[in-house]
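Below: a set of structures, written as structure tokens.
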Structure I
Amino acid sequence: MGEKAKGFDKKWIQTYMLIFIVIGLGIILSFISSNFLTVTNLLNVVRQIAVNGILAIGMTIVCLTGGIDLSVGSIVAFSGIIAAGLLRDTSYPIIVIVLAAVAVGAVCGLYNGYFVAYWNAAPFVVTLSMMTIARGLTYVYSDGRPISNLRTEFLTIGKGSIAGIPIPTLILAAVFILGSIMLSKLKFGRYVYAVGGNENAAMVSGINVKRIKMMVYVLSGIACGIAAIILTARVSAGLPQAGESYELDAIAATVIGGTSLSGGRGRLWGTIVGAVLLGIVNNGLDLLNVSSFYQQIVKGLIILGAILIDSKRNN
């Protein structure tokens, strides 16, 4: 009985410790900076979290199979610049442009998934290839220049609110709900965990491992397309340099949230809490006027700490 209680306590602490850290950090920042708890600042934080949160959800699904996607930042830039170009050069309805951006992300994800699944190529190498290709295509399409003067109704996606809740936050919530249902209620989700837990066992049990591995990268690409729309609308332009280092933030939120890089273990709610933690840290450092150079160091140490914790769990 004592061993069971001890095991339960340990599991409970591991599960909810991250939430306590986020709350504690918020309390500390509220004392250090009087601007932290202002409505304007908190709304800014939740808008910022939306992009990384959506990317991290896609990253989590990939990592659950034991893969990784280093191309998300470049895919965001490519999808965003395509959306901005269509807004500038055509009169297509907004929904068509949104779907086009998502489709671009999906195609890039399909590239990753095809070579990882059917050519048995290392995810690190394949997604690094796509990272370079997508960034190059972004600069070719835009000629290295921002695309601005976007339609007002499109900008509402990134800057507007519904009942006081920022639209990016509502989109993040919708993506989270759909992702959670997919992973916990559908066969696809069980297959994703099975592939990440033991790929050979999953194959023997009749799961189409190649298809599952390809689909998770397509889903990550779709997440990139959605995030690109929000980011482009927020900054009011398609930027060739958009999304730089976003893959690191997405990986950090994923690992901090408890998803194992070796696959088979993780939950989307943990990823969202990880994204919130990173968002609060970034915002707090900005409020304290900490140089962006030092912020990169802090973020790197956070990632290292999360990876060390993950390694200890696996051992």
Structure II
Amino acid sequence: MDTIIETKDLIKRYGKFQAVNGVSLEVPAGSIYGFVGPNGAGKTTTMRMLTTLTRPTSGEARVAGHSVVQEPRAVRRAIGYMPDEFGVYDDMRVWEYLDFFAACYDIPEGNRKKLIEDLLELVDLTHRRDDMVDKLSRGMKQRLSLARTLAHDPAVLILDEPASGLDPRARVEIRELLVELARMGKTIFFSSHILADVSEICTHIGIIEGGQIVAQGSMNGMRAQLMPHREIMVTVKDNETAEKVKSLVNSGIQGVVNSEILEPKGGRSRVRIDFTGDDDGVAAINQKIAAEGIMILGFSEETKDLEAMFMRVTKGLVT
């Protein structure tokens, strides 16, 4: 897969303060890349450098093959940037807002009406086209801002905390819209400190803390790297039965690396099995326990929790 955003040893200093410290990123074309870290980690500063709004102190950054320092105009043509603040456009109607930005991108006046209709339909704001911008909810403003970034049909969308401050329904709507844009062939690079937004939709992630990248890669690759074992949870009626399950799975089942009896939950005992095998192996464990006549009240694979995964490589990333 081709790389569409690439940075190498990117550094940004403000006096003695180093906001970004040697960031190297690789964002594949067509990916949904979550740029994750706590507030103050360096996310916004990195994104401002990628969008040519802030000049790097040192290092390199290229977007769609263009240097952010040497070819800023080409970079701007290739990207749609959505900052974390909407801006002040309260005296405009929704369609006028989009018309204004389309004009800024030198889109001919005769093409703008159809473009605005298409963008409003994409972000589900057609019914609000004549409303004043200041009357929109925050979620609607975020969708309108996203529509604006698409006016010149950029290949890359760079979005700074697009779901910040939204209610749960609006966050879901923004996530669904990002997935739809990725299906249309856009590369989505967005920052967030909300892990749920990343785990739901991202194909790739980069974790930044203290201005440095602490881990990055595909979601599947990161999970495999940071959480190498599958965790199977077996629920039984009491500790005596749990001991039988533990003894059974430890007696030579290939792929079982550990088993542990956990604290009872809801009056029931649980055995956690760390397993490195495939789906057929998981089914075989279930069948072997059942074949011994052991009554199983629950058998499930624990999902690899993103918070737990990230906490392994950061010092208090989730706040």
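Looking at mean count of other Cβ atoms within 10 Å over residues 17-24, point out which structure of I, II has the largest value. Don't skip to the answer; put the middle values down first.
Values: I: 13.2; II: 18.1.
Largest one: structure II.
Tell me which structure, out of I, II, gives -0.24, -0.30, -0.38 once log10 I(q)/I(0) by the Debye sum over Cα atoms at q = 0.08, 0.09, 0.10 Å⁻¹, for residues 33-208 alone is calculated. Derived from II, not from the others. Set I, II, criterion FRET efficiency 1/(1 + (r/R0)^6) of positions 161 and 273 (r between Cβ atoms, R0 = 41 Å, to 0.05): the highest-scoring structure is I. Suppose Cα extents along the principal axes in Å works out to 66, 53, 37; of I, II, which structure was it derived from? The read-out was computed on structure I. With percent of Cα pairs over 24 Å apart, for residues 105-264 alone computed over the structures I, II, the top value is the one for II, the highest of the group.
Each of I, II could give relative contact order in percent (Cα under 8 Å, 6 or more apart), but the derived value 33 comes from I.
Quick check on the output: 2.6 is distance in nm of label points 7 Å out along Cα→Cβ at positions 25 and 153, derived from one of I, II. Which one produced it? Source structure for this number: II.
When helix-only ellipticity at 222 nm (-39500 (n - 2.57) for each DSSP H run of 4 or more, over all residues; to 500) is computed across structures I, II, the figure -26500 traces back to I.
Bear in mind that the values in this text are calculations on the coordinates, not laboratory data. Everything quoted here is computed from the prediction, not taken from an experiment. Cβ atoms are built from the backbone, for glycine too; each structure is taken alone.
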